[in-house]
Structure 1
Amino acid sequence: MNAVLAPVQSERPLIDDSFLANPYPTYRALREAGPIHWSEEFFGGAWLLTRHADVELVLKDPRFSAQRTGAWIKDREENPGELGGFQRLFARALLFLDAPDHPRIRKVMNAGFRPEVIHKLVPHIEQIITGLLDQVEADVAATDTFDFIERVARPLPVQVITRLLGIERGQRADFMAWSDELAIFIGTAQPTRTQARRAQTSLLAMCDYFESLLAHKRLAPGDDLVSRLVQSEAAGEIESGPELLAQCAMLLFAGHETTRHLLGSGLQALLSHPEQWRQLQQDPALLPGAVRELLRFDPPVQYTGRRVATDLVLHGQRLRRGELVLPLIGAANRDPARYAEPDTLDITRSEGASLTFGSGAHVCIGAALTRMEAEMVLRQVLQRWPDLSLLDAAPRWGSNPAYRGLMTLPLRRTATT
């Protein structure tokens with residue numbers, strides 16, 4: 001049996017302004033200091049893993065459970081039961097389920113993300129992108145400057161996911177505001193009670209909206225994901241109530257939160273590496289590999305969480321049942337034991353997919369859609385604005401350590417003639 005060592009703890013706070021601007025030096029220091037660390041900064045205490053092999057192990061190994069919402073939400077309560085509605089819904093989301101519920105629900109959800117379903121969205125996505133970029137050109141003809149996050153990265157993914165779900169344009173509610181409150185709660189290392197209450201309000205509002213939409217789809221189903229979920233509900237493959245509503249709400253949230261961050265940080269990375277930008281212009285066939293590399297280089301999801309399901313020893317540390325483990329995906333993607341020159345952006349890299357979309361049973365269900373959206377946006381931007389450039393050499397990153405994304409991305413474009 002491995003010897004049990006005293007927990008290795010960080011000597012200074014990990015999350016500060018410099019970390020939010022660039023977490024990768026901190027990840028490197030942690031990885032070089034040891035394979036596993038204990039930190040009180042995350043949810044009252046968590047084990048941090050930085051190495052690719054360990055992160056992949058935790059994502060695949062059933063000894064690490066995805067069911068982790070109970071203490072997370074309960075610890076935020078002042079009044080017993082105040083967040084009961086939040087917990088009932090949150091805990092039923094696919095992201096937080098283990099077998100046997102996870103494979104059962106995942107099978108139902110997979111039907112909405114089959115290649116032929118995603119392919120049917122291509123003309124619609126192309127139309128949205130063209131419309132957004134056309135509007136940019138019309139609005140900024142005089143100045144040639146615009147904010148890519150506001151004008152493209154933020155509105156595009158929500159329009160795509162609502163189309164996939166079967167939500168008509170006139171039916172859209174405050175989806176982005178609701179998702180923002182959920183992202184703050186999920187991605188903050190120590191969420192406050194106020195943040196938990198706001199997240200509950202947003203999740204309940206989402207579910208109220210979907211209750212009405214589900215009722216409509218039961219009467220008049222269409223060729224969309226919510227209609228497929230209704231059919232699965234009728235077949236007894238997914239439960240009515242919290243289970244069904246949780247999947248709808250979290251699809252809406254996850255369907256645009258990470259995609260918008262990828263669009264912003266990916267374009268920023270390319271423009272910060274002009275040789276890579278020019279190479280992509282010269283050979284657009286490199287786009288699929290370029291998107292994979294952008295996902296590795298600066299992933300929109302920096303870490304996820306698991307609960308220890310059974311006592312075990314890992315790298316000499318005793319992990320006890322119920323303790324939280326954070327596989328640091330952003331760190332694993334820069335592990336030199338897995339990637340040559342990991343801090344270098346190389347759109348021709350051929351070392352396989354990163355861990356950005358996870359691994360094992362919980363690999364991201366919408367990964368193909370996210371990659372496709374990014375490829376389509378970059379293709380049009382490259383064609384239209386080959387001389388696109390950054391206006392700010394030090395862009396403003398968000399304050400969410402889990403969901404890494406730019407608040408703004410001011411650009412100067414030069415339209416082709």
Structure 2
Amino acid sequence: MDVRDADAGGRAGDGAEPPLVAAVRAGDIFLVKCLLEADKNYDEVSRAFGVAARAFRGDIAELLLTGGADAGQCAPHELPSLREAVDSGSPALVEALLDHSIRDRYPASELREMRDLARSWCEAGTEAELRRRTGSQEETVRTRVQDDTYYTIGELTLGATTVRDGHGAILTDLEELLGIRATFEELTARALAHDPDHTAWSRATILLSHRRDPQTWAATTALRTHTDPSHRLFGAELMRLTELFSDSDEDEVSVRAVEALTDWSAEETDTTVLTEVLHGLGSYAGPGAEAALLAHAGHPDAGVRQAVASGLGTRGEPAHLSDEARDALLALMADDDTDVRIAACHSAGTTAGRFGGKGDPALADAMAALLHHPQRRVRLVAVYGLALHQDERCVEAADRLGPPRPGFRAEEMACLDVAWRYKWRRDAVTSA
């Protein structure tokens with residue numbers, strides 16, 4: 001059977017293993033992250049990659065590749081076959097096996113066969129194909145699992161056999177690798193067969209948003225008036241990514257996307273779709289986009305308010321921020337919702353260049369008020385914002401926070417490093 005069975009991960013040997021390999025074998029992704037943050041042996045990282053792949057843990061294999069693993073150090077027999085990976089339904093695993101260091105192991109003919117295999121799973125449906133292969137009439141157990149760093153997919157277990165429902169995303173990846181242009185309708189159907197957090201959705205939106213032809217744009221704008229909110233959500237994400245991936249704000253496609261999103265924000269009634277529309281406007285600095293965001297600053301839905309807070313004054317040189325937007329940020333930094341506060345604090349920090357010198361005193365005081373918030377992630381972003389405003393209060397607050405926590409080094413360093421660099425500059429001036 002080419003799909004994953006219950007003992008695919010294998011067993012640990014009797015001898016002692018390197019800690020990273022043991023963590024991978026145990027499936028402890030948090031420990032894997034901690035060990036990758038420490039000094040590491042890259043041969044061990046590459047060995048751990050092979051263990052993760054054989055255990056069908058594409059999420060860990062992806063993490064190890066990011067951490068420096070060289071997939072080319074693994075012999076073909078030390079990895080699952082590409083057929084096994086496609087059958088498993090894990091896009092992350094297939095992507096790991098198609099890493100640039102080993103991609104040439106698979107001839108075009110094999111890639112086309114795997115494309116056909118993924119398509120057969122899609123056309124049959126994951127559960128139907130699983131039943132056909134196992135011949136089982138037992139009840140299927142469905143769960144939701146993390147397949148890569150950002151996205152989740154469904155996992156189906158029937159007896160001793162488990163597969164994931166990511167074949168649509170795998171099909172999209174293989175088509176792109178083979179230079180096959182799937183139609184807008186095909187990619188849309190693959191995405192809408194799942195929810196927005198599914199890998200198939202993200203693969204489709206990213207691929208389509210890079211197309212700059214009139215036909216794709218027309219099909220995207222047509223989704224704006226669709227009666228089904230899920231279709232509108234797909235269209236809103238396409239517009240957001242189209243603007244985000246543009247070479248500049250002056251690109252014709254970028255300008256059209258912002259204009260469309262601005263108009264759309266005034267008429268959308270579904271909060272999930274509206275949130276996506278506002279996130280699209282948040283990556284573009286300008287009075288029109290700002291006004292559209294401010295219109296929803298008091299929205300009853302926290303997700304909408306977070307989108308507003310994230311988008312105000314965060315892009316452009318200098319960042320556009322009217323007095324009305326400044327007042328809105330001050331109010332949003334005191335919002336009842338923690339995520340709204342964090343977004344507003346981050347945006348307030350990035351507007352520092354607009355004020356020059358030591359930034360804006362009112363915004364700095366609002367950020368300083370969050371330095372004793374019970375949640376560490378709020379205190380971190382407050383330190384970040386104050387450091388950008390060259391406010392002395394960031395130094396002591398950063399010292400209280402201490403070093404980044406194991407497993408969160410990258411995220412926390414993004415905030416703490418700004419404060420440390422401010423302190424270094426301050427001390428350099430003092431000692432000069």
Structure 3
Amino acid sequence: MIDKNKLIDRFLTYVKIDTQSDPLSNETPSTAKQWDLARLLARQLKEMGLDDVSIDNNGYIMASLPANVSEKVPVIGFIAHYDTTPDFTGTGVNPQRIDNYDGQDITLNQEKNIVLRSTEFDELLDYKGQTLITTDGNTLLGADDKAGITEIMEAFSYLIAHPEIKHGTLKIGFTPDEEIGRGAHKFDVEKFGADWAYTMDGSQLGELEYENFNAAGAKITIKGKSVHPGYAKGKMRNSIYIAQDFINSLPRMETPEHTSDREGFFHLNGIRGDVEETHLDYIIRDHDTKHFNARKAFIFKLAEEINAQYEEEIITIQIKDQYKNMREKIEPMMHIVDLAEKAMRATGIKPIIKPIRGGTDGSQLSFMGLPCPNIFAGGHNFHGRFEYVPAESMVKATEVIVKIAELAIDI
């Protein structure tokens with residue numbers, strides 16, 4: 001039986017350590033403060049008695065739990081990331097514990113009138129009677145992905161304390177900088193030595209995912225011509241207006257706020273400029289490879305059309321692929337998804353198998369030779385002040401890890 005209070009104590013220790021990553025940094029980890037948690041985790045893994053505990057110069061942590069069976073059993077890994085998103089502050093996290101949640105709105109910060117309302121986040125009502133961990137309204141919580149780290153640590157601790165549970169060799173991998181798309185960039189798959197792995201990085205109870213977006217980032221530069229506005233007639237070319245035309249020429253309903261499930265989108269997530277020059281930052285997402293490529297081609301075609309109107313190259317585009325849909329690497333090994341599904345059902349969880357509307361370390365790792373589906377970690381409303389996690393969901397995720405290890409000996 002997983003000890004809920006022990007799990008909560010571990011989780012609270014981790015989330016109070018600021019590990020926000022930085023996309024503008026060229027270091028790995030991208031922020032020095034990530035080392036604070038990385039070193040703590042490495043020390044705890046050694047204290048637990050795991051084998052081959054290592055932390056390399058880039059902050060990647062690995063450890064092994066040896067098999068306690070003599071027969072040949074697949075080597076399975078469990079992976080989570082310890083950085084938090086740069087989208088919202090992770091400094092001074094002050095988590096709140098709410099036992100026996102009553103289904104009412106939760107005041108996160110009375111002074112600032114910040115309230116977690118069930119009318120806005122109706123999934124809250126699914127957790128009546130449970131223990132919720134929330135923010136104090138000033139920061140994110142960091143359940144993405146410190147919940148996953150907590151669950152892996154508690155599962156391995158449980159397996160060590162219960163040698164009667166038979167399992168093969170199990171691996172742990174903790175990574176930096178997942179939130180800025182670099183979590184797998186320097187992950188040593190060969191050193192890790194697993195046949196496959198699972199990222200514990202999903203959201204609500206029961207999530208099981210083996211497909212994700214194809215992803216690219218687009219940087220659009222628009223050149224204008226600045227002239228004194230009093231004498232600008234026929235001379236000025238305002239790059240901001242041209243940027244507006246470009247933005248309005250993309251399909252308005254194919255944006256994140258208007259799409260769901262497997263629907264792709266164009267997302268404008270940055271704009272800066274003046275008359276002389278404007279820069280647009282887009283992310284492009286689609287689960288279908290053909291549609292994904294068509295979206296990139298559409299961007300280039302639109303730039304060509306506007307350039308033709310001005311009879312010169314005033315728009316330039318740079319598009320960089322970020323990650324691919326891991327489905328093509330997972331489908332030939334569907335038994336690893338089936339194993340996770342079986343483990344969930346064995347622990348009383350109804351699996352929710354659906355595509356990830358985002359990315360995960362597992363998508364890159366799958367193309368690096370380590371097939372890696374994604375399992376729920378339990379949190380909700382990631383990357384903001386309304387983030388929370390039910391402790392019971394973390395307990396269940398921990399049980400799923402243990403059960404996967406147990407069931408794998410029959411594969």
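Sorting 1, 2, 3 by mean count of other Cβ atoms within 10 Å over residues 87-94 from high to low puts 2 first, with the largest value. When FRET efficiency 1/(1 + (r/R0)^6) of positions 207 and 287 (r between Cβ atoms, R0 = 30 Å, to 0.05) is calculated for each of 1, 2, 3, the greatest value falls to 3. Name the one structure among 1, 2, 3 that distance in nm of label points 7 Å out along Cα→Cβ at positions 263 and 311 of 5.0 was derived from. Structure 1 accounts for this read-out. Hey, Cα Rg over 2.2 N^0.38 Å, for residues 31-214 alone derived from one of 1, 2, 3 reads 1.16; which structure? So the calculation was done on 3. Which structure, out of 1, 2, 3, was helix-only ellipticity at 222 nm (-39500 (n - 2.57) for each DSSP H run of 4 or more, over all residues; to 500) calculated from, if the result is -15500? The correct label is 1.
Any read-out appearing in this document is the output of simple, stated calculations on the displayed coordinates, not a laboratory observation. Note that the coordinates shown come from a computational prediction; the quantities given were computed from them, not determined experimentally. Cβ atoms are built from the backbone, for glycine too; each structure is taken alone.
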